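Each in structure tokens, the structures are laid out below.
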Structure P
Amino acid sequence: MNLYFGNFVTTASTILVLVLWAFIVYSVVKQKEVEHWGRRIAGLALFGLLVCCFVATRDGYHLSVKEAVKFPCKVTIETDGKEVDAKRILGLMALGVKTGQEIILRTDGEQEKEAIDILSKFLQENL
């Protein structure tokens with residue numbers, strides 16, 4: 001996960017990531033003083049989900065998933081020996097593709113030629 005300060009969404013996502021990490025560190029350091037771990041864990045989970053949504057929006061993963069879902073064929077993206085389903089946003093986030101990084105785009109099934117052409121063009125323009 002990269003940290004950015006280019007516009008509102010990138011700045012907000014960066015601040016949310018830093019606050020999340022600070023909250024986790026604070027919780028670990030002060031663990032003997034925490035009385036309600038269930039609430040703390042629930043808060044961390046919800047806050048983590050919010051951070052994931054901002055980061056996905058910042059990095060444009062939702063757009064690439066939206067494009068991949070348009071095709072009935074299986075679409076996968078591979079980089080650094082890891083392969084994920086391009087129709088799953090969490091998989092793309094876990095892959096952590098950065099601008100300029102080389103990826104391998106694979107399709108298998110119905111409309112695969114059309115999918116590879118459109119998705120490769122889309123990823124080159126937007127990633």
Structure Q
Amino acid sequence: MTDNDPLLASQMVVRVCLFLIAAIAMFGGALQMYLGQPDTSPRLDNVHRFMAGVYFSTGLINLWAGITIRQQGALVYLLAFGVLLAGIGRLISIRRVGLPQPAAVWLGYLVPELVLPFIIGIAHHASQSS
């Protein structure tokens with residue numbers, strides 16, 4: 001397959017998912033870098049803004065992987081696993097300290113974090129098998 005050939009449907013699914021994750025992570029990372037952690041200690045704000053930078057950079061990696069999807073192998077699985085771990089972290093937080101308000105917003109974050117990794121993994125596997 002050359003770069004001029006059309007993408008397989010499974011590659012297009014992975015690309016769209018990676019672009020979606022990239023947009024969320026880059027927007028969320030930039031916003032959290034700007035906002036910080038209000039009403040907290042300097043230590044927690046520092047950690048929050050550091051993690052916002054990690055979040056933003058993960059978005060850049062997802063963007064790059066989506067653009068270069070034909071050349072990607074294990075990286076796609078690792079990115080999907082990272083999103084799944086983020087969702088699991090959110091689940092642990094909800095279990096230990098409760099669901100933040102408004103609940104619909106936080107559940108709107110959680111559902112894609114738990115579903116997209118499986119869609120990405122299955123579609124990427126299908127494209128690697130073709």
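Tell me which structure, out of P, Q, gives 1.3 once distance in nm of label points 7 Å out along Cα→Cβ at positions 13 and 101 is calculated. Don't skip to the end; give the middle numbers.
Working: P: 1.3; Q: 4.0.
This value belongs to structure P.
Of the structures labelled P, Q, one was used to calculate distance in nm of label points 7 Å out along Cα→Cβ at positions 61 and 93, giving 1.9. Name it.
Values: P: 0.5; Q: 1.9.
Label of the source structure: Q.
helix-only ellipticity at 222 nm (-39500 (n - 2.57) for each DSSP H run of 4 or more, over all residues; to 500) computed as -28500: which structure among P, Q? Please report the intermediate quantities before stating the final value.
Numbers: P: -19500; Q: -28500.
The structure behind it is Q.
For which of the structures P, Q does the calculation of Kirkwood radius over Cα pairs in Å return 16.4? Value 16.4 for Kirkwood radius over Cα pairs in Å corresponds to P out of P, Q. Source structure of the calculated read-out (relative contact order in percent (Cα under 8 Å, 6 or more apart), 21) within P, Q: P. In this comparison of P, Q, the computed figure 2.4 for distance in nm of label points 7 Å out along Cα→Cβ at positions 45 and 69 is attributed to P.
Here, each number is a calculation from the coordinates, and none is a lab measurement. What you see is a predicted model, and the numbers here were worked out from it, not measured in a lab. Cβ atoms are built from the backbone, for glycine too; each structure is taken alone.
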